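Since every read-out is calculated from the coordinates, none of them should be taken as a lab result. Since this is a predicted model, take the numbers as computed values, not measurements. Cβ atoms are built from the backbone, for glycine too; each structure is taken alone.
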Structure I
Amino acid sequence: MAQDMQAQHHTPEEMRRSYLFGYALAIILTMIPFGVVAFGLVSKPAAIFIIAGTAIFQVFVHLRFFLHMKPGLMPRENFMAIGFAAVLILIMIGGTLWIMLDLHYRMMI
């Protein structure tokens, strides 16, 4: 447990390399959905799946490379807070979609 709480020290070169790798991943993960939508490469349901998948993966890239949240080096409470925030976000998105789809159904009757 004490080992988990110790901060790891990295050289400036290692930090720069980490940031640049994270930045490159973030750019790639942004360009993939943009390309799919801009050029119409796949059907609409597949495009939505690709956008959602790259968005989730990009969240993990930001947590790892920019916020330096590594699973073995963080206290459990931090991960519980992130999990709670994720659940709240999913509830808000799910509720919004539920209301919008219900309204769409009612308008089409």
Structure II
Amino acid sequence: MTAEFAVGLLAVVPLVLSLVALTGIGASQVQVVEAARTGARLLARGEPEAVARAQVAAILPDADMSIDRGPEGVSFEVSRRVGAQGMLPGFTLRASATTPLESG
């Protein structure tokens, strides 16, 4: 192994690890968005709050949820803490979905 290769490897490995971590964070964000949409959809259909929370917990067991009901719709917010991975700091992913109430 040459010295140039070793120096190049030191530059490439952290970059690749960061890209892998960012891909995982992106996948987590998709799950958070899907969980918020599911919760809002269930509440808009008239399902009990406990059922909506249980369905969201099935998608994201460690998620925090908040519900805001209005006269014409329901808003469901989901947040999830993503821990520090490698060189990336920890932060919170959030998604909110608002759906009009279904009549009938």
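Couple of notes before you dig in:
- For percent of Cα pairs over 20 Å apart, for residues 15-78 alone computed as 39, the structure of I, II it came from: I
- For distance in nm of label points 7 Å out along Cα→Cβ at positions 31 and 63, the highest value in the series I, II is held by structure I.
- Entry that produces 29 once relative contact order in percent (Cα under 8 Å, 6 or more apart) is calculated, selected from I, II: II
- helix-only ellipticity at 222 nm (-39500 (n - 2.57) for each DSSP H run of 4 or more, over all residues; to 500) derived as -26500 - corresponding label from I, II: I
- Structures I, II were shown, and Rg and Dmax of the Cα atoms in Å at 19.7, 73 was computed from II.
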